[in-house]
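Read-outs: derived from the displayed coordinates by stated rules, not from any lab. None of the values given here were measured: they were computed from a predicted structure. Cβ atoms are built from the backbone, for glycine too; each structure is taken alone.
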Structure 1
Amino acid sequence: MEAKLDQLTALKDILRLFSLSTGLKVNFSKSMLVPINLDSENALFLAQSVGCALGSLAFTYLGFPLCLSKPKVVDFWPLISKCERRLASTSIFLSQAGKLQLTNAVFSALPTFYMCTFKLHKTVIHQIDKFRKHCLWRGADLNARTPPKAA
C-alpha cells in the first residue's frame, strides 16, 4: 500500500472491525511497519501514528526469511539446525518404529512447510536428507562410522 496516513488509518480500522467481529485482538505493539522506498523520517512518523514498531527487510515471518532478493542457503540455516537439534535430542531414545515416525513427522514436514513457499536449494535438501538417513539407519550421531542397519 502507499505510505499515506489515511490508508494506514483505514487498514487499522479494518483490523479493529475484524477484532470486534471475531473476538480476536490485534496487538499493534507486536506489529511491524516495513517501509520500502520511503525515507526514515516519514516511515517513523507512520509507524508511531499506527502504534507499531518500525522494521526493515530482511526479517522472518512464521519462520520464513523475507527479503527483496531470492533467499540464499544461509537464510535456511535455522531450518537445518532445527532438524539437527531434533535428531540429536530425540533419536537415541527411540526404537526403529519411533525413528521412522520422527523421520516422517519432523524431517519431512518441516521442509515441506518451507517448500510450499520457497524453492529450497539443493544444498539444503541434501543436508536434510542426510539427517533423515542418519536418524533412520544409524541413530543420532552424525559422525558415527558404524555400518547402517540395512545395506
Structure 2
Amino acid sequence: MREGTESLLAAVAKAADRNLDLGEPEDRLNIQRGCYILNSRGHGPIYDYSLFIKGPYSPELAEDLRLIKAVPEETDIPPEAVNALRNILGRGTAYADAYATVLLIKNKNLGVSPERILNRALELKPNLESEVREACASMSH
C-alpha cells in the first residue's frame, strides 16, 4: 500500500460527513471519486485513473483499499481541500459522479475547449445532463 493512502481515505470520509463502508459498492465508488478529486489538486499519494462507467477509477487504489480494514479518522490533507471536496460530495452522488468525470476528461485533454469537454461528458453521462452542465460551469471560473 502507498504511504498516505489512509490519510487520503480519511479526508474523503471527513468530506462525506458520514461513515464510509469499504464493503459497500456505492461507498467505494464515492471514495474513488473523492480520492481522484483530491489527487487532481495535488493531495495524497497520486494514483493513475481511467474513465469508468461511474467516474474515475484506479485499480491500484482499489487494491490498496482492500488492505485497509477500517476508515481512519486522522488526515494530513489540508482542511480547505477537505471542505472543497465536502462541497462537491454534499451535492449528492450524481453530482459527484458528473464532477469527477468532467474533471478527468478535462485533465486528460489539456488545451481542449470547454465545449468539447462538455460534449464528451454528456456523451458519457446522458442521464446526468444537468449535473454535467453544472460541473462544467463550476470549472470554467
Structure 3
Amino acid sequence: MESQEAPWELSVEIDPQSAREVCLYVLRSPDKEEYTAISFYRQGGMSVTKNGRNYRQDAIVIDSSRSSLRSDVSARPPEMAPFELVGGEPLNLRIFIDKSVVEVFVKGKQCVALRVYPERNDSIGVSIYAQGSDAKLLALDAWRMKGIF
C-alpha cells in the first residue's frame, strides 16, 4: 500500500485448513511497532446451541492494542463478531481502510469496525500468519480508492 491517507479496499480469501487462528496485520509498520490485527478464531466465539447441541461459533476479531504509538491514544477492547464457516468453506474477507477506520466484512454477512490512529507514516503494510497449523492464502487483492472529498 502506498499511503495511509488513501482509502484502501482489500479482498482476502484464506483456506484456514486446521489452523485455530489466522491473523492478518494491516496498517503494519516495517518492524511491526504498529499494526492492527484482524484475526479469525476457529470456534473462538460465543457459545451457542444449535439442534440441541452446544458449540462455539467461529469469530472475527479486530484488535487495535498495537495500532498506534501515539501517547494520546487510549487502549480499547477488541471488537468481535461470531459467524460460521461451513465444512471446508474458505474465509472471505472484504476490508476497507479509510484513514482511521478499519471495517471488515466476513462472507458478505458479518461486519466489525474499529477506529485506529497509526502514528508512523510507514504503517501501511499487510502480513498474514497462522497459529496451530498451516493455512493457505488463496487470494489477496488490493485497490486504492479515490476519496469522496
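If distance in nm of label points 7 Å out along Cα→Cβ at positions 14 and 102 computes to 2.6, which of 1, 2, 3 did it come from? Please list the in-between numbers first.
Working: 1: 4.5; 2: 2.6; 3: 1.2.
The correct label is 2.
Looking just at relative contact order in percent (Cα under 8 Å, 6 or more apart), which of the labels 1, 2, 3 belongs to the structure with the highest value?
Structure 3 comes out on top.
The value 117 for volume of the Cα convex hull per residue in Å³ was derived from one model only; which of 1, 2, 3 is it? Walk me through the intermediate numbers first.
Working: 1: 159; 2: 100; 3: 117.
Source structure for this number: 3.
Hey, Cα Rg over 2.2 N^0.38 Å, for residues 22-93 alone derived from one of 1, 2, 3 reads 1.57; which structure?
It must be structure 1, since only it matches.
One of 1, 2, 3 was used to compute mean count of other Cβ atoms within 10 Å over residues 30-37, and the answer was 17.1. Which one was it?
Derived from the structure labelled 3.
To test your reading of the models, identify which of 1, 2, 3 gives 0 for helix-only ellipticity at 222 nm (-39500 (n - 2.57) for each DSSP H run of 4 or more, over all residues; to 500) when calculated.
Source structure for this number: 3.
Rank structures 1, 2, 3 by distance in nm of label points 7 Å out along Cα→Cβ at positions 38 and 86 and report only the one at the top, that is, the highest.
Ranking 1, 2, 3 on distance in nm of label points 7 Å out along Cα→Cβ at positions 38 and 86, first place is 1.
For which of the structures 1, 2, 3 does the calculation of log10 I(q)/I(0) by the Debye sum over Cα atoms at q = 0.23, 0.32 Å⁻¹, for residues 62-109 alone return -0.83, -1.18? Could you put the intermediate results ahead of the total?
Working: 1: -0.83, -1.18; 2: -1.05, -0.98; 3: -0.96, -1.29.
Clearly, the read-out refers to 1.
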